[in-house]
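The structures come next, written out as structure tokens.
Bear in mind these aren't lab numbers, they're just calculated from the coordinates by the rules spelled out. Just so it is clear, the structure is predicted and the values come from calculations on it, not from any experiment. Cβ atoms are built from the backbone, for glycine too; each structure is taken alone.
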Structure 1
Amino acid sequence: MNIRNLFAKHALSEFAAGKVKLSAGPLKARFELNKKYVMSLTEDNLLRNFYLEAGLWSYSGNGGTTSATTTSSDGPEHWHWGWESPTCELRGHMMGHWLSAAARICSQTGDAQVRAKADFIVAELERCQQASGGQWLAAFPETYMNRMAQGRFVWAPHYTVHKLLMGLHEMYVLTGNQKALTIMNGMASWFYLWTAGFSQQEMDELLDMETGGMLEAWADLYGITSDPKHLALIEKYDRRRFFDALLEGQDVLTNKHANTQIPEILGAARAWEVTGETRFRKVVEAFWKNAVTDRGYVATGAGDDGELWMPAGDMGARLGVGQEHCCNYNMMRLAQTLLRWTGEAVYADYWERRFINGVLAQQHGDTGMVSYFLGMGAGSHKAWGSPTQHFWCCHGTLVQANAGYESQIFLADQTGIAVCQWLSSELVHEWEGCAIRLQLEQDGQYGDYPLNNWSVTGMGAITKVNTPPLPVHRPNSMQYKLTIRTEQPITFALKLRMPWWLSGQASISINGEKAEAAEYAPSSFAELIRQWEDGDTISVELPKALKAEPLPGDHGKVAFLDGPVVLAGLTEEERMLAGDPANPATLLMPDRERNHSWWNSGYYRSAGIDRGFRFIPLFEVKDEAYAVYFSIKPN
């Protein structure tokens, strides 16, 4: 298929779907946990509100009027509720997220069951669309759009439609489902006719009502079709009031709904890629400067609290409900885009911070469920959603985020391959006609390894005596090995991200010999150019340290990070620590550092105070009370 990126000159590009796969290990287990949840949601429940709206199903209490019988297995107690209930105006949003996740899982695993289920659902959506006249498709009526146009309140129909369009787009792009494209074209025809009657002033008013990623949806579609009608929709959904204010340098973010604005910026980014209109790129760059560079963020990378942007550099009074999962995920998507555009490691650094301390921290490690918000203050708890009773917006970004993070590990440019994220995985690729395979492994015995647990390798390390001795204490570095498999000797550049959290000089060895290089600066790429041969190995050691990071606007409060990992103090109440933030070892000491065959990465306890308490990685917190920020008093 031909995807239009004619005007976008990217410094880096993602590999085709399926080229990068997660290796066995804790992240793969998280991926499988998410896949299990995705597959637990039944076709009937996902489609129910679409059937209802299209007149293909109804329910009268003891039997359907369009079906012969109702069994005990399909009564209301088994339906989807919360934001997917038949009475919720936002119903249908989960369908789009589900399709996105299913498409990503298919591209990653080739799972035939996931593919068959997703294809069936797309076919049924097409049936619903045809039953509704061939263009309109949603789990709510067209009248919602007209109510909104009349200035009457209705809960974000544009937002919900975008989710569906995004899911269909990914089904087409990642799996080649042609019906998904047919449905999108029909929906675009409806919106083309609907928006044709609105003046610019009227469109501006409409776009002030949470349009979500509609601009991105039309840009994606135009990138496939080059249809002038789809270009016209890009022009209609250009939110000029917001974009122009950003270009003028105004702060139009503080106290505004972050998850309204971020998807609009993702739309501007995609619009630049498919149209070449430089204004769109300038909008994206102005937004990043306002939202991240000038505003700053808390330790997890978030600039929002309770979905609202916090004041720039002044977040001390905003340790409320905490970062929101959708904002976290969408800012990661924006960082991905800027990384591709610029090739600058700082965007991969940002993605890593939000992945570890957002995506992983807001997915329950046992159930796979999502925490809508992630608190930072004393006595915070993660409020986990249920599989079928809530369906917050974050349920949707949960299944998306945990189905596709492998795409950001390896990226390519004209000279070679960049390792952008240090996550165990494998890349299979063809470089200048030569088949190559890169295997990236993390060492959990001689280096620290967040998320590590029992493994055969670890068992060998504690039982065999003819191997190098293990470190006496938990290592203060992360260690990785890249193995290159190639059909024949081949020359290309291998670029290794030196992360922002680097503490000391990184060490890089090729086949056991240390690579000669100048110092490797944090937030940069170390470039290795040579002729690679089959079996070559690159060993990388990245030193890390415990750091105390002050809260923007209140330097009397700090959060602790062990490398890229934010730590959570397990406490029900506000606690004060004693020591010197410039020397975090006066505040925290290692705790429970070894557990059988693995190191407990990020385990510490308070030092020098009565009634000490423990610290663990924020992503390991499940139901415990915790805090991220602590006041410090000098010893």
Structure 2
Amino acid sequence: MLKKNGSFSTAISTAIILFTVAAFIIAAFPVLAAEGGDSVKNTCEKRMANANLKRAILGLLVYFDDTQVRNRPGTKSSVFDASDAGEGCDGKVELNVPLFNKALNLPALPPVKVRNVEGEWWSTVHFLPKKLGFKGKSMIAIPDSNLFVPAFVVYPLFLFREDIAAPGRHIARMLKQAWNINEKYKRGDAYNFWLKPSANVVYTAPYNIPIDKAVTPLAKAYINPKLAFFWKVFARGLNVPSTEWVIRCLDPKENPSGSSALFNIPNDSDDSSTALSLQYIRRQLMGAYPDDAFFSAPGNFTVDGGVMDVIFKYRDLGRDPKFEDGRDNWKGVDTGAFLTWLRDEKEPTFSEPERGIIPLGKNNVDIVVNSNVLLMLGLAGDKKAPGYGETVNLLTKAVFQKVWPAAGLYYPQNMIFPYTVTRAYRDGGNEALRPAMKKLVRDLIDEQKMYSKTENSKLGAFPGGEDKTDYLSTALGLISLLNIGSDVAYEEGLLDDYNFAVESAVAYLLRTAKKYKVKNAETFCAGEKDDDLYGVRWDSGLFFSASFWDLAHWRSEPFAHAMILEGLTKYLLAYDKGGSTITAGRKLHIKQYPQKTGDIDNFLIEVK
């Protein structure tokens, strides 16, 4: 169900919410029993009969088509118009209005000049959100281009096939627009989170944060002894960089590259494995659309296999304790798992800036990073790779010791590890994680139950941790349950609780959806001012942080929506019943798109 310009849950009483959820679950429950006799086909058909579910999936596809950064006619908002193509764009920053839960896109003022990357989707950086923000959002948020957002947005699009003539293949068009984005982030022998701001510099950095005009003056003020008391008071209780590290970065003798070192991170296992995973996943589309030469060109389906060898070089073995991060002490020593930064920590910290600077000169072991590496290894079919078994052991240990809420060092989103580790298990085909899944399914059900007790309106939701919204976290929790599967829950004697958790999470997402007004005439070939075609939206979600959690948070509405699309689509595909992965098994085939979002009867889909 959709509500325009407001939250559905605030418009109805608690009693109606509980009744709605109960009715949804009771109606769906017969299809969920592992021994109930219903086939997967019947389960999918019953779920496809849910008009609100179909409308949400269609509305999300409309939203992504409307908000992808492209060379749009004229000069439009940088939220969806490309800065470096055609006539350019109208650069925007995000203004978050406290108390009103409203985000406005306002013109960027000097020294910020907004750039973006064609084919990506919008994300923003929120600096010091605990001090300068409200409910996790800074009042002014700066748009950012990075590898992660487009990589995660396109992921659920591989669950679809369009059995439609070429002009009407909206998903295929989005994929083609985003196809080579990851390759743009290639820096030397592996992949980076950021691009180089311009061709004449050696460092990577955020596109829209001026180093010379903004970062350098602020960094100098931060280490100014006359301002020490101010910064001590300001930073009290915050996890932010020490003055010692900033002093080192600004010392021209130790670091000739200057303040760019504060952002000039090396290539990393996280982005590199994510890029490779997409290259493996997209190979399934080779020849999928015979009338489109793009999907038949071998050059569009290559895998950058040499990057894997680079990742293998950097493992947690035989390290000098002085290079240990310290935040990952739970792991022990010599785990054999993969390090985050693809650079030798024994080298002088600021040498060869063209290869990046390891923050604080210390590498680390992050469980989300290792989950993403394991997904890549599973997709590659390389389960005998150096570090494979050790990574399985590390992730299993993280689950059984339940250190995962804090062991994703760059991920303050509470539910991101369950998502990535279950994705590695299911979509990566890494069955060795099954013992961990048996423990994790119980923990996830408990997390949802405890959070639902905070407010009746939160029934079915999952907590986001540092994320003060819960739409992204609920989607991540839902996907995690679906990835684990009802068979694991059945073995653990948790089938009823599992079924309720899945259904209530779906119900929560559907009842909190809001209408999204289409901004572009070319979206789904709608034409100008077609109010009958609309998308759906939720609030943005927190998905990433700086090395110091309180310094900067990355939020993205498209990222959150991609996870919601993945959760709802995997639910419709009966992922909980098994038999499907991201590269094999059931897909959602679209036979026809309707001209109006509300015309769900003409949104013709089939699971096969």
When Cα Rg over 2.2 N^0.38 Å is computed for each of 1, 2, the largest belongs to = 1
Tell me which of 1, 2 gives 0.9 when you compute distance in nm of label points 7 Å out along Cα→Cβ at positions 101 and 117.
-> 1
Highest-scoring label, criterion being mean count of other Cβ atoms within 10 Å over residues 165-172, among 1, 2 | 1
Structure with the greatest value (metric distance in nm of label points 7 Å out along Cα→Cβ at positions 93 and 581, set 1, 2) | 2
Which of 1, 2 yields 0.10 for FRET efficiency 1/(1 + (r/R0)^6) of positions 77 and 149 (r between Cβ atoms, R0 = 25 Å, to 0.05), as computed?
-> 1
Comparing relative contact order in percent (Cα under 8 Å, 6 or more apart) across 1, 2, which is largest?
-> 2
